[in-house]
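Structures incoming, each one as structure tokens.
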Structure P
Amino acid sequence: MPKPVILVVDDEKDITEIVAYNLSKEGFEVHVCGDGESALSKCRALHPDLVVLDVMLPGMDGIEVCRALRRDERTSAIPVVLLTAKGEESDVVLGLGVGADDYVPKPFSVKELVARIRALLRRRQREIDDEDRSVVRIGDLTVDSVRHEVVAGKKTIALTLTEFKLLRYLASHAGRVFTRSEILDRVIGEDVYVVDRNIDVHVRSIRKKLGKLAAHIVTVRGVGYKFDERAVPV
């Protein structure tokens, strides 16, 4: 299983070093930056699983960064933990008001921060699982989990159970790259016998059935697959 990606944003180098070291020990992949503009750029490039965000940043502060993340559909669902100065209740109220998910006052316990992060990641995974059961519409493609139906344009596409689950998962997490191992673990499940490279066979079959809309399923060389909602059908 891949490591959850955490972005730590703080202009105090000693804090980012301590947090990054401890989160790495806990099994996270950690990236750091020290200002708001860099945080937004990294979020759009990395699409981290969670952001640890200091309120007091040079230039664009943490509140503005959080607000910008929530306005952008590419980053709107990323959980955010605010780091606030002790006793600054106004920062907490404002931060939660613009969409932060939790806060930890400075000085803080790294163990507490890790616990908060894990709790938010579990909650986000439950939300993702719920989204997987809903109707996903991207361009001319509709994946309806209730009806177990895929519609490309005006044509209903007949997929096998495995193909449907694979397409639903990729489309539900558009833009995110998944390894073949992840697809085996999270999508196929233990009730279906599929070896790693057989994922490629299922992807080829889905692409063939989708016709022009197959352009949305992108192979990331050396990694796996992703669903690119911006891809233009040829």
Structure Q
Amino acid sequence: MRVAVASGDGQRIVAALAGVDLARCAQQIGDHLIAAIENGATEVHPLAGRCAGVLRERFWEGDEELAAQLDAALDPTDDAPALIVFRVDLDELSELLESGDRVGGFVNLETGDTWQNDMLDGIDEEDRPDFDDPDIWMMVPSFGRRFAYRDMEDFLSTVTDVHLADRLAIAIDGSGAFGRFTSVLRHTPDAEDHWYEFSNEHRFGRARAWLTRAGKQPKRRTYGAPTS
């Protein structure tokens, strides 16, 4: 599925997502659908419309923002708020938003490169980018790990296996909760996969909502093949 949505091929995307529960991956595929639409893949239009509907029904943080972006891609004449679109990896942006305290790092508005604030102590002054240039760099605050802990609590409420739920409830009690939580899930692959889908949906949504408040919209970042 990931390979198909990253390909931009409308037919492959539709085939790969046939029967998939969009509520488990809407934030993770939304930007791919927008890119496919912008590349002329009309086959994904019905799928993008369904994805927008799923997002609005679910209504997690960032869902309304992505639904509006899908609507605008499907109907460019729609009077959607004008946002600055730039390439950025929402996974990397989320790492900045949810690491450390106060300042998470910086994102390059031209390339989408991210710099964690914790990395800067080991960099010589002459090698440090000019983060004071607002035309190139945007400072990203950090809200710490409280959102990740809330995600674990919310995920726990979805677990139907009573024994697994009991073990997870014990794992999230006290410091080091995240490590214990993922260690418990490692022995239950299906639940572990569900957790990472669940966590990524929330993380991507929070990052998208933060960007929207900053007047910006993410565009799926692409990576070129290495050259010899």
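Brief remarks on what is shown
- Computing distance in nm of label points 7 Å out along Cα→Cβ at positions 84 and 124 across structures P, Q gives 3.2 for structure Q.
- helix-only ellipticity at 222 nm (-39500 (n - 2.57) for each DSSP H run of 4 or more, over all residues; to 500) from the coordinates reads -15500; which among P, Q: Q
- When mean count of other Cβ atoms within 10 Å over residues 4-11 is computed for each of P, Q, the largest belongs to: P
- Structure from which -0.26, -1.11 was derived, log10 I(q)/I(0) by the Debye sum over Cα atoms at q = 0.07, 0.15 Å⁻¹, options P, Q: Q
- Between structures P, Q, the calculation of relative contact order in percent (Cα under 8 Å, 6 or more apart) yields its largest number for Q.
- Structure (P, Q) behind the derived value 6.8 of mean projected area of the Cα convex hull in nm², for residues 60-139 alone: Q
- Value 11.2, calculated as mean count of other Cβ atoms within 10 Å over residues 156-163, assigned to which of P, Q: Q
- Structure (P, Q) behind the derived value 1.9 of distance in nm of label points 7 Å out along Cα→Cβ at positions 12 and 36: P
Each reported figure results from applying straightforward, stated rules to the coordinates on display, with no laboratory input. Note that the coordinates shown come from a computational prediction; the quantities given were computed from them, not determined experimentally. Cβ atoms are built from the backbone, for glycine too; each structure is taken alone.
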